[in-house]
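Structures given as structure tokens follow.
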Structure P
Amino acid sequence: MTANPQEILQSHFHLQAFRPGQRAVIERLLAGESALAIFPTGGGKSLCYQLPALAIDGLTLVISPLIALMQDQVDTLQSLGIAAARLDSSRSGDEVRDIYRQLRGGELKLLYIAPERLQNERFLQLLRDLRIGLMAVDEAHCISEWGHNFRPDYLKLAQLARELGAERILALTATATPEVAADIRRQFDIADTAQVQTGFYRENLQLLVTPCGEAQKLPRLSERLLAEPGAPAIVYVTLQQTAETVAGQLAAAGVRATAYHAGMKPEQRERVQNAFMAGEISAVVATIAFGMGIDKADIRAVYHYNLPKSLENYMQEIGRAGRDGKAARCELLACADDRRVLENFTYGDTPINEHLQALLHHLLERGEEFDISVYQLSAEFDIRQLVVNTALTYLELEKVIRATGPFYSSYQIQFLQPVAEILTRFDPARADFLQRLFDAGKMGRTWLTIDVQNAEQQLGEPRTRILKALQFLEENGCIETRAKGVRQGYRRLQQPDLPTLCARLGQLFARREQQDLARLQLVLDYAVSPDCLPAQLCGYFGETLAQPCGHCSSCLEPRPRELPGAAPAQIGARERGQVEALVAEANPALAHPRQLARFLCGLASPATVRLRKHPQFGSLASQPFQQVLALTEQVS
């Protein structure tokens, strides 16, 4: 195929011209170099890997946490006659087997996967046998521990790319400060000169900040939406309950509005998304889960009913408005009361030092080779799973442990053909191996469960042979498998001084807590500042706006704003008595003052998730976390 980008653009994508920055990125990739693309939301990042995929030998592997984006892009590529597929949690066993077959046959040019797919050891074995011409990493800011949305799984991608022999890397993001961009380049070995960044400023977006008391928000929002009936809009909120309440009240006022949040079933979320795309509903009231990867060009307004937790989140969310280039409104209904909820979430993520020390002791006393279940560790030490993963990642950064790879502890097998018929396909030695493998399992009503470690010991065979046999049988339609009990293997590299290590990791988590609080303070500073709003955002992301926009809130009324907000009621004798009564219950899940404070602020943890119906859960949610913590330290 021709390597002429313009010809590919016209012949395969039916487009006549590149958007800003696209050609520069594409030409670097076609020259065999890696690159970092920092384009605003809706700036055309996906073409930067889709087009080179057609000219580069081998597979283009696209890693994205956004299932909606994967579905939309694969459907579009297939409609253009481009061989693309996706592997995500919605794929059936037959679909996965067919995609594996296409990969082995070299039939696919692009494969989209979620980061979690890289925990599948059989999939990794398959990738090692393929030529990966390009690895594209979407939402690449997640790899940076300095970023606003650090994901431990992402930190492993750079090393994995090297292990798989990926010939070039394309990292993509819409939100990277200069510090985060430098971290991305360092980890993926991308040259400084290979960063392509287009301007963040979009003149068709009118940025507005409207100071609002809590009671004023809904009337203002209803007024705005009813003034433009049917115009597509997204309303962002912090809490799932707020999404439900606001959507219901808007619907009662005559707005075609629906809620969207992570607490809904996947099929419900999909229905809402499809209805919004089709214009059947005009407003979606959503937590930040909505809009990621949604390619809807005519969104006329994005409202923030609650403060965003960072300027990075805010930039990403308002970027979903006006992608068609027409005027769009981005309004922040700013209330100082929102600060407490967002701060409390940040405090809820910080692990308790004693629990962190117990976790580290458990990990480092397990021998030189060990494996763990993050789910089990989270429950045992009352540390959220994401925080456990982050602690493990920090241990890798400190070179205390090294991941040896994820694996599943067991596989469930459903026979699609009689066992005797399956065995007749193989020579006597292989048939005997399979029969012994099946005998090592435990038969349920429908599924045979094979504990891989036990099977290794009984058969005297390596794990790799067992897995290859199951994979071969599945790909040939003999069985269907379900993997169970994902575990992560590790090797201990050193036996450090535990108190010193715990103190260092405790400082790292404390620093992350302070960074998140500082990011929230920057949102508040932005909301009250008299300076041009787009200029403030551009400055944060390392750019300079040549002149004020002329149509934001600050340009229209250049004076400082004050954000209304009610001071929290004082914690009185009644509340103190309730907390003392809760302490007297002596619930082990509330033994530590910080556990108790999180519980009273409505922040569930692995140990307290079953106590959410307790009358005291969230009873002090309106109070600043640090004040509640001071109280629990006094009465515990």
Structure Q
Amino acid sequence: MSAPQKALRKYFGHDSFRGGQEVVIGSILSDRSALAVFPTGGGKSLCYQLPALLLDGLTLVVSPLIALMKDQVDSLVAKGIPAARLDSTLSADETNKLYRRLENNEIKLLYVAPERLANEKFRTRLAKTPLALLAIDEAHCISEWGHNFRPDYLKLTRFASELKIPRVLCLTATATPKVAKDICRHFQISPQDHYQLTFYRPNLNLVVTPIAEHARRAHLLEQIRKSPIQPTIIYTTLQHGAESLASFLKSKGLPVRPYHAGLRSEARSEIQDAFMSGEVPIICATIAFGMGIDKSDIRAIYHYNLPKSLENYTQEIGRAGRDGKQAHCELLACEDDLRTLANFTYGDTPQPDALRAILRILLDQPGEFDISTYELSRSHDIRPLVINTLLTYLELEGFLRATSPFYSTYKISLTRDFEYLLNGFDSNRQSFLRKLFDTAKPGYKWLELNPEEAATEIGEPKEKILKAIGYLEDLEDIAVKPSGVRQGYRLLKKPDDLLALTRRVIDLFQRRENSDLQRLQGVVAHALEPSCLYASLLDHFGEEMESCGHCSRCRGDVPPASLPSSTPPEITDENLRLIQNLINLKQPGLRAPRALARFLCGMTSPATTYSWYLPDGARRKQRLTSHDAYSLLELHPFESILEICEAQIIH
């Protein structure tokens, strides 16, 4: 019996590998990097967990999902495998203990988010650790042509090289041939080490039902009632759509709960646990639900709204029927959904003037500087993800280098009398602590201390102040709430031609917008496919199939020439009056036609919420979304609303 087979039986309790696992593990153990494109539920995690046990050194696992990291680490530890995760939920004490274990080579697998590798201090620690393997989950995020591009993934290539990691394993459930080629290029993976399993699942019965908006609820209710209540996920695009649909189904006597990112984390956990246990068998959810869900008996997946890409669609239906039994996957296809989905894409595209302003700010800094993504986002009305993408490209082009993030403010509560606290220190440290705490601003329950300002005021290094705060917290003399994350950067060079760089960046975001819109059209083309639905889906991922014989098209359903749609309501004089009233408010974030069009289409942005402070220091928030014009024209195409806004603002 080979070493991998022995480890498989000893640690994982299996006698044989699943399809594709053994060859991927073989590449890794032969010191070659590899790409594994396995469908959802295909057993990707074993492909790095098992080699980690046989290789000398640490296996670093990059994953964007904290919940998934926690589940996998808990499962590995239960098997006696030394695994750990480093994420934002850990306390300072837990983090320090983890670092000590890392220094002592007591960890075989360490799970981190991709953002963690942007931390210079963390990279310095890793450089002292023997690294055997870098496993990158959701590897499609590295490709700017992928459906779920994440800027921090782009830097993983450089980090792997700098840390001298001998082999890399990229894993994804959704990579088109173009995306797979991009991943292989980034990590120099040869064609022989690119493994792809078929996306065909014979137990999933695909159905596309072209349907008008007004008929969707009744059709869905009828479909659910055709069989006994069973584990079911219904995907919607919007949070309020998940809420209202769940309310409707509940009023008809069905055991259903809504799930979306707008709910408190405790509520989301409770709903997910209820679904996993079977207490609540039906979930109405946005795409926030499902990542990391390992429930084998999901019998039905309904897409109440069109998905934003075929990659998303494939990943979501892949959560059904993992036990191998029959499952129903139905897409309710209505063209009205395109307007909402396209609006999300338009909402992420920054305005050229804002990009120019941010580039001037970033590239006119001294050698070492720090920024708040939140503040840049607010002041220029650009979403934080877009700011992070811009910063990543400036790093990759050699203009900037991220150093380490830090907190700008600490709220401190004394757990014992201050004079009593000082008694444990010599006179020099007592003097230092008195000066430090004199700089803090008193509040109702907390003292607010800014290390940067305190360092200037008392003439001490900021690092000494941060160590003092950490030491007092470890002694439990104080309770601390850090806030205001700022990211440090180092300016490496200035552009020779700022105008040319600005044009390149503007073009980059425009190409992203066009690519996302093309993905939407791919969903529509699939919904109107006259032949086998599975053949259409597999073709998107570079596979060929004649026909599955069991999808709705193979069973004889004939699609219409176009998807059902409703005519947007007329734009009235009263609508135009409301828009002009909004313009007259002269809100800074709504002065540009594109920003105003986003607002009228119901897209929030950093500019739609602003804050001010009262004389007593209390903070107040005002949401522009309470204005009557917010989402006034959400049923209209963005391009037509943009034309109206350009005319109104010029007028």
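Computed quantities for the displayed model
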read-out: Label whose coordinates, when FRET efficiency 1/(1 + (r/R0)^6) of positions 128 and 480 (r between Cβ atoms, R0 = 25 Å, to 0.05) is calculated, return 0.55 (choices P, Q); value: P
read-out: Ranking P, Q by volume of the Cα convex hull per residue in Å³, the structure that comes out highest; value: Q
read-out: Structures P, Q, by FRET efficiency 1/(1 + (r/R0)^6) of positions 392 and 608 (r between Cβ atoms, R0 = 25 Å, to 0.05): label with the highest value; value: P
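Rule-based calculations on the coordinates, nothing more; no lab input. Fair warning: this is a prediction, and the values are worked out from it, not measured in the lab. Cβ atoms are built from the backbone, for glycine too; each structure is taken alone.
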